[in-house]
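Just below sit the structures, each encoded as structure tokens.
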Structure P
Amino acid sequence: MKYFTLIVLFVLFSCGNKEDVLLPKANVTIVADVQDHSPIYIFFRTKGKDTVAEVNRKNSIISTNWILNIDKRLPLRLVIPEIMKLQEKKREEKAHKNEMAENYYSYADTIGKNLAFIPFTNVYYKISKPSNGGFLFYFKKGSDLVLINNIKMKRSEILNYLYSFNFAINPKIVLIFDKDMSFEEYLQIKILTRELDTFNKELAKEYIY
């Protein structure tokens, strides 16, 4: 409960100072607590008629877990390139690298009334259309349907569909997201389909186009 209160206070206090971050919301907690972390903020900004993703990482420490607090209104086409820059910087660091340090997205659990986190350390983003191969999951902005290798179904049916196959070897899972999708919708999909991560144990590629 205290974390949820902090979220509200942060937004109200920050709005008065033009530093608002509206966190995505979901109805489940994946990770409840992250120790030894550095906060990074990606703000929603407008310049004229344009929307801009503004990054504040001045308090980040390479050797710690990183928590990315990202405004839910930002479209993926703006926020993912900034996330990729942050990932690259941390992955290429040699002097202070900590192999145990993870990266997390933060969000508000509306049921538990607390701040929650979901890891994305092993996700590699691509700003392009993927080539064919494996199971391609395409998520379109604002749609409850997902296209899986030219078959449409509800997002909630994905796991049942996948587990209906008797795989001798786990297939390659490729997630594709509409570049105009909001970060909140993206994170809600990631939470809903988090079991897909077990098919890509070492790393997962996600495409934005």
Structure Q
Amino acid sequence: MPRLLHPDDFLGSAADIARALIGATLLVDGVGGVIVETEAYDRDDPASHSHAGPTPRNAAMFGAPGRAYVYRSYGIHWCLNFVCRESGHGAGVLIRAIEPTHGLDRMRERRGLENPRLLCAGPGRVGQALGIVHAFNGCRLDQPPFEVWAAAPDVPVSVGPRIGISKAVDVPWRFGLMGSRYLSRPMGLPSKPAKAF
């Protein structure tokens, strides 16, 4: 049986957590699915929102682990991140894509389309399909509206460079479920098996 993840499960490095989240199940008010694509960000990483230190916008990223960090991308879409490491560090995992399995009708209504492959293929789409709002910023991931269930062991994971950034573009901190058709973009080479929680 899968187990519900708790804040202590997010104390590891952003890259380790991003890899381990592949195959986990994310639900927001019962709507969601299997996480198939993530990206890791850390305060020493120039592409990270936390790189320049705490601000009102990124304060949740420096909070306790196992919380949501929600920000608006391009002034349009709310994006969901999971805070990692110890309080004060400033690391997180961007949820880039999920395979929808729960509440598809709600997702279709929110997204205004039918194709299940495109409902959650990209972080803005994930935010819209799951009804992510800024009020979720700083909320615990083990309390309503969130549920995050651990992945099965030995999930096949691919790795590649992150997308849509202009700094640290070659850092291989994008992780995806090997062979998934629900990714935002195709992935690179297979990596080592995901570290189980």
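Read the figures in this text as sums done on the coordinates, not as results from a lab. All figures in this text were calculated on a predicted structure; none of them were measured in a lab. Cβ atoms are built from the backbone, for glycine too; each structure is taken alone.
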Re semi-axes √(5λ) of the Cα gyration tensor in Å: value 28, 20, 18 computed from one entry in P, Q; matching entry is structure P
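Quick check on the output: 23 is relative contact order in percent (Cα under 8 Å, 6 or more apart), derived from one of P, Q. Which one produced it? Numbers along the way, then the final one.
Values: P: 23; Q: 29.
Of the structures listed, the value fits P.
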Work out which structure the value -3000 belongs to, where helix-only ellipticity at 222 nm (-39500 (n - 2.57) for each DSSP H run of 4 or more, over all residues; to 500) was derived from one of P, Q.
Q
Which of P, Q yields 2.8 for distance in nm of label points 7 Å out along Cα→Cβ at positions 90 and 178, as computed?
P
Value 2.5, calculated as distance in nm of label points 7 Å out along Cα→Cβ at positions 58 and 186, assigned to which of P, Q
P
